[in-house]
Structure P
Amino acid sequence: MADVLLWILAGGVMVGVLVIVHEAGHYVVARLFGVGTPIFSIGMGPRVFGFRFWETDFRISLLPIGGYVLMAGADAFGEEDREWGGQDDDKSLMSKPVWQRFLVMLAGPAANLILPFILFTGVLMFGEPHDDSVVGIVHPNSAAEELGLQPGDLVVELAGHEVDNWMEMARVLVSVPPGDIGLVYERNGTRHETVAPRSVFGGDRPSFEAFGIRHEWLSTRVGVSDRTSPAWVAGLRPGDEFKTVDGRTVETFVELTEALTPDRSHEIEIHRADDVAPTRGTEAEGDTHPVTHTFTLSPDPEWQPAPTETVLDPWGLVPVELFVGEVLPDSAAATAGVKRGDRLMAIDGTRIASWNDVLGLVSATTEGMDLQDEMPSRSSGCGAAESAEPVLGRALTLDLVRDGQPLSLEFQPKVRREVVAGDVHYRPIMGVKHFGRAVRAGDRTEVFYTLSEAVPRAVEQGNTVLERTFTVLGNLVRGKLMFKESIGGPIEIVRTAGYAAKEGVHTFVRVMGMISFSLGIINLLPVPVLDGGQILFYAVEGIRGRPLPLVLRERIQMVGVLFLAALMVMVIVMDIGRWLEG
């Protein structure tokens, strides 16, 4: 119930702002050219409340669907003029030169297109949250570990540039010339310096992942793969999440290993994956909470980790990231025999250090394949042809550990079609997921920009959103995207606004800017009833020297109304379907 209320509130605010900005564009330009504007309405239908200012009734109307600015003489039949007491001919929209009417119609979409640049600039100036420059994860056997980096190190300088957040570190990394890269970090208040060859950061696309560090922290959700280890003997299983050690709360794997001193027994509390119980006394039916299990973890001086183990923990505890939490039905992994709780070790002989390694190695199995031609094509924007035989990637050997025993399996990834940022991608997948909450987000810091710094960055971000919007429309026209994959209606906007509001004001403002771009472009489409349709009429009038015949305009408008109504019904039905699908 709380989520629905948040959706409604956030959606109302977002839609309200976008409608006000759009209609304000029409209103300001209309007033500039002397056009009468008796009504400025947010919503449709009967007036609920409002006020009069500058000869305009600013009102909130009953139906929360869009809004409008009523302009004198905009109705060719004069019905609105008679209802609202008539208007002077010199204040009539139709009495104005065609170029002025053109600009009045253009002003609404233009306002929606300008708004994101203003919003993005404001977000940047008032403080944009970024990941700080603290290292959370150092992968075993990586270049970063060999150079001595540890979780908790604060990176303060990279290649001679001062840095204080992860994004700035990434910007510096991709811009430095070939050669050694100096890195300065702080640990417990002491500065340390090291130098790494640029090659350890990867090839053409250098990254800190290739170097062996990440901003996230390993969580206290653990894996156990050796049945003879103290952890397994105590009753711990893959996916168990530590909550306390001897009554002390632990939140990261580093804190966990520090709390578990190997010279004595410990009382531990854990939450087991998928083990939940109904919560009593809550308003919503079906609410659950994790069940807390208590164990005694005792040391075993005789037990030692396997020689091939990368995490030399005296209890047999390892990070859970590379343990299989779920095997998807009918997937390549299911066919090969992968099971929940298996620990992934290597693919085709390449040692795996993180889940990103798994994704990268599996994705490489389709290199050289023209998936655009091999995957089933879409004959229309509304449906897709299904292939009897799925497209498969190159066969791979998967090395894993199950119940403490090494095992090798063969599998061929299945290629899946995905839509990312409005573009279609074909990705080979193995069909496994790791346990949830395998990592914990690191801390954030706010970066403040001056106006001169914020404006070009806002333009850059706005252009990126604009390109994605055109990519979606282009793929829809070419039939690469289904209609339901590219178009969202009012319910979807409200739902998206609610999710964005949960993430915070910065995410909310950015999503508002993205939707504003979309609304601006859609309103410019040459569809009767939309602003783009009116702009087209005025453009034709400017070329012909006279307007289109009234009967023709009336019929075109009727077709436009019917088309818009059918489109609205369709997108609402699709929105409801998305909602029900979760």
Structure Q
Amino acid sequence: MPVSEINSELDGVGPYNRLSASQVNTYNSCNRMWFYEKVLKLKIKQIPVLYVGRAVEEAICRTFKESPSLLLSNASQDTLSKIPIGMDGKPSRELNLTWPANRIIPLPENQIPGTLEEIEIWAKERMKLHLKSALLAAQKDWERQERKFGDWSDVKFDYCLEMCFNALKYHLDEVNRCFLSIDESVLSKWRAGHREHWPAPDGFGFTINSKHPLAKEGKISILEAWEIARPWFVEPESGQFSMNAIHPNYWFQGEYDLVYRWDGSIKIVDIKASKGIGDRSGDYVEQLRMYAMLWWITHGKKETVSDLEIWYLGAGVIKSVKNPTEIEMANMEAELEQLWHRLKGQKTSIEKHPANPSPVRGFSEGGVPTASPKEEKRCDRCDWNSFCSGGQGLEYVEPNGFYQLPGKTTETNTVPFDQLTVRFNLSANIDSINYRENDSPEIKIIQDGNRATVDFRVTMNQDGEQNYPNGLKKNDLIYLENVIITSNYRGELTVKLDPLGKLTNVAGDIDYSDNLLNFRARWDIVGKLAYKFQRSGIGKNGREWHRKGLVIFDSKQSIKVSGWSNDWGHQYDMANEGDYVLLSNIELDAWADQLRGQIGRNSRLDVVSS
């Protein structure tokens, strides 16, 4: 199975603490880079090419999902969308739900492509529609990013479409192979409605109770080959990261791009919207080897992958990757588990991850290994070069906790990041509750005469479960676990539930003695500046808005602080990456394991060390 269904009660790791192939590759490139990006959560520059790759893959998968027996080439690109989705973000297995393909009557024979060449013409038209929508959505996503860099006008539709067509060519080769060599028993099972536990997305859902609606009789047709050869891929309508394959002990996860399995063998394909030139081509090889290991382990170490391929769509080249042996996979599993314990199984800090970049590897078009470029150093193109000791910066030094700021008569005593208290466990009674259709309820609570509003930032917690019980009513005693407390300018309290929070009506083995008034409204902190960011736009009232922010870090974690541009003083513009800055009188918040801060009119920023 390409997707793991886990028991959250047995998962002692959690979705935010697993290892992945990208993390392993980052760590092997440079220990310090891994610390910056995976522990401090510093966000790399968001360049258009990152979003183009996702759009190209989406257009490919949405086209592969569709059938020329059901849709004309000019049909709406949303015809097979709006599938049933469960609370966990995965396609729903409830039997009484209707899937979009079940509502469509197959096309008459005179409107259906009859040859592989006609299917190609049909698929290219579908790809044009899907790519246009996917690129538009990707552009909007990129424009929302605080750290966006580059120019979207550099994105060329025709080049992106050419990459899609290259993927189609490779897929049609697989369709043709199926047409020419399919085993009769495989064809018979498909015609009878047999489905894999995780079928390739096609709009029909998990079960077909009788003959497949698109089945023919006699010799296999090329249209049936299109249906049967369809690879598994992540359902485009599913929730983000909901369809991962996860190690049985939960410490490693991955998400396959394409999995071909129609003939009984397993071929895993990694789609790359690039030419395969440069250092990262080495990472792609290692990623596929780890995916082969993950497949083997999640199938009881009884099923191995037959083929591993990287599709370099920019170069129009398929690169085959040598399969690891079972001994190699067993050694890989042991080494990665040790790495997880070193990186994730204990608290870590910056001094444990030195700036020790590996040499840059050389690859030519199509991912062909070449000599390493001796004149190029990994640090030269690293996003953290300006403040990292491996690049142009200095090694991190724990800042002094006391500062005499200009214009202040008393010293400012800053609080270390690990002593910032933002999460609480408390009990309270429901003061009022209002249920809303397809949304979390509106709840107000009362505790010792103090009232607060409950803000459900998400409807499910990190385990994929609803973060509140059904049947709640006024005056019920409830328990709020790992929640965030904030107040607005009027002093009104809000209790926030993010993916780490939980509301229950049954007390667990946690101390719920925190008080609503225990939280601290304002803090003074100091840290090293990683980067600044700005965002602007037009509000619903037609007025322009502008916000600024920055990310600072200490030896163990980072804090993202933002606010209206008018609330930042002149030293915001003076601060440079690598400076130590002190932020006075700020509010604290959080999202998952990322601390956040908010400056206001009475807040202040001072550069205390350059």
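Supply the structure label, taken from P, Q, corresponding to helix-only ellipticity at 222 nm (-39500 (n - 2.57) for each DSSP H run of 4 or more, over all residues; to 500) with the calculated value -7500.
Checking each candidate, the match is Q.
One of P, Q was used to calculate FRET efficiency 1/(1 + (r/R0)^6) of positions 167 and 207 (r between Cβ atoms, R0 = 35 Å, to 0.05), giving 1.00; which?
So the calculation was done on P.
Tell me which structure, out of P, Q, gives 16 once relative contact order in percent (Cα under 8 Å, 6 or more apart) is calculated.
P
For mean count of other Cβ atoms within 10 Å over residues 31-38, which of the structures P, Q scores highest?
Largest calculated value belongs to Q.
Here distance in nm of label points 7 Å out along Cα→Cβ at positions 103 and 295 was calculated and came to 7.4; which of the structures P, Q was it taken from?
Considering all the candidates, the number was obtained from P.
Out of P, Q, choose the structure whose coordinates give mean count of other Cβ atoms within 10 Å over residues 303-310 equal to 18.9 when calculated.
That value comes from structure Q.
Taking distance in nm of label points 7 Å out along Cα→Cβ at positions 39 and 487 for each of P, Q, which is largest?
Top value of distance in nm of label points 7 Å out along Cα→Cβ at positions 39 and 487 goes to structure Q.
I have 0.95 for FRET efficiency 1/(1 + (r/R0)^6) of positions 247 and 343 (r between Cβ atoms, R0 = 25 Å, to 0.05), calculated from one of the structures P, Q. Which structure is it?
Going label by label, the one that fits is Q.
Using Rg/Rh (Cα atoms, Kirkwood Rh), single out the structure from P, Q with the greatest value.
Structure P comes out on top.
Every number in this text was worked out from the coordinates using simple rules, so none of it is lab data. No experiment lies behind these values; they were computed from the predicted model shown. Cβ atoms are built from the backbone, for glycine too; each structure is taken alone.
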